[in-house]
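Got some structures for you, see below.
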Structure P
Amino acid sequence: MTVEAAVGKLGRELKRLKDELEAVRVTVVEDRPSGDQAVVADRLGDAVEELVGWSVEAVAAAEKMREAVVGERVKSRLVRKSLGESQRSFHRVLQRYNELVSYARIAELMQLARERRGEWPAWVTAVRKGLEKCREPLEAVAEAYLECWEEIAER
């Protein structure tokens with residue numbers, strides 16, 4: 001694989017992750033049952049907004065990196081700097097995601113569904129499914145970062 005191919009793959013995988021996180025944000029924030037306040041849902045909404053923001057930052061840094069690679073011409077310093085910036089944002093996404101899918105957080109959501117009834121159980125189910133759909137893109141992004149670093153190191 002070339003640096004250009006690795007950078008391109010990373011950009012595609014990050015965009016796919018961002019799209020999945022934005023879909024979760026829609027479920028958590030916009031599709032949330034109305035008329036009933038829940039601290040657990042508010043905290044979840046804030047956390048998902050952060051995930052989306054950090055994923056946008058990661059994509060933007062990856063775009064800078066892509067612009068620094070044109071065929072065989074690679075601005076190595078800019079690529080390394082942008083790759084590091086992108087990966088730092090991704091690391092924040094990964095840490096917060098792992099907090100959101102922890103046993104304690106999922107148990108809070110399940111408790112909310114049991115206590116509130118109405119639309120809440122379906123909302124909790126949709127949130128859990130949305131979060132689960134993010135696992136595969138997260139793993140693909142982590143692998144794409146590794147491939148980028150390997151290509152840069154071989155250069």
Structure Q
Amino acid sequence: MITLLRLDERLIHGQIAIKWARHLSVDHIVVINDEAANNDIIKKSLMMAVPPNIKVAIKGMEDGIMLLNDPRAGSMHMLVLVGTPQEVLQLLNRVKGINKVNIGNYGRVAPKDGTEFRKTYRNNLYLYEKEVVVLKDILNTGVECIYQTTPEENAEQLKNIIK
């Protein structure tokens with residue numbers, strides 16, 4: 001069962017491994033990101049951040065979709081992490097059982113697009129207009145979508161942020 005799908009460009013880090021994993025009571029963290037899946041150094045560094053009682057899978061998009069759609073995944077409590085809005089949308093379109101999307105940290109370290117600057121929407125949310133369009137497509141799926149960087153913060157409805 002997918003407990004939460006989270007957009008966080010840093011993928012696994014302290015907030016994820018400690019705060020979010022505990023808050024959600026997950027037993028698996030699944031990273032779905034082609035770059036991370038194809039880079040052994042990134043994979044090892046991400047895995048080092050996770051407590052030993054939580055299993056980690058780092059998959060490319062296609063393998064990640066197969067994993068999430070596998071009936072055996074239904075017995076797991078998974079936090080699924082992706083690094084881009086496009087990855088969120090792909091998962092929503094191809095995986096059943098995603099009931100909530102959390103937009104966490106995005107846009108500060110994401111690859112730049114020429115000399116254009118991302119607009120600041122919140123302290124940890126910076127978007128190009130084309131990324132706002134993708135987030136609106138995510139909202140149009142009907143899945144609950146919130147912005148919340150840590151469990152202690154109040155969640156905000158994404159639709160109220162990117163109007």
Structure R
Amino acid sequence: MVGPLIILSGMTLALGFFEAPLETFLIGNAGIGIQAEGAGLWLISVSMALVIFGGFLAWFEFGRKGSQQVGFVERIPALRALFSERWYLDHFFGWFVKNVVYRIFADLSAQNDRRVIDGCIDGFSRLVVRSGRALSTLQSGRVRYNLMVTFAVLAPVALYFLFA
């Protein structure tokens with residue numbers, strides 16, 4: 001754990017020394033002169049105070065002689081639960097999926113499926129059934145008789161065209 005912290009603090013230190021050239025490189029000359037000299041002083045002061053407090057707290061809980069080497073988060077049940085449950089992000093995500101995705105989007109899709117798609121298919125099916133019933137009244141079911149009538153009508157027409 002010490003190795004990554006040394007690497008990160010070295011990178012932070014290097015970025016601090018090269019702040020002005022990096023700012024000129026990233027922003028260009030447009031960013032120069034926008035910020036007044038003392039405008040960022042409060043931010044630097046608060047940041048350094050937090051760094052010093054964090055270093056002192058780490059030494060107090062882990063580095064001094066006789067320390068229990070247990071962080072303050074482990075001693076406060078509410079904070080321990082917060083961090084062990086990963087800030088309750090899984091609970092929030094589960095609630096979001098259940099209440100937003102399933103209830104809104106899935107229900108709208110299901111209603112669209114029932115009303116539009118199933119409605120169109122049901123309507124077309126009813127049209128086919130009614131058309132079949134209507135056409136079935138025209139059909140007597142006597143295929144031989146129908147073929148004989150068709151032949152009786154078409155034979156004279158064919159003879160007419162053949163000899164005329």
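Out of P, Q, R, which one gives 14.4 for mean count of other Cβ atoms within 10 Å over residues 104-111 as computed from the coordinates?
The structure behind it is P.
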| Can you tell which of P, Q, R yields 88, 29, 16 when semi-axes √(5λ) of the Cα gyration tensor in Å is derived from it? | R
| message | To test your reading of the models, identify which of P, Q, R gives -28000 for helix-only ellipticity at 222 nm (-39500 (n - 2.57) for each DSSP H run of 4 or more, over all residues; to 500) when calculated. | response | P
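Read the figures in this text as sums done on the coordinates, not as results from a lab. Values in this document were obtained by computation on a predicted structure and should not be read as measured data. Cβ atoms are built from the backbone, for glycine too; each structure is taken alone.
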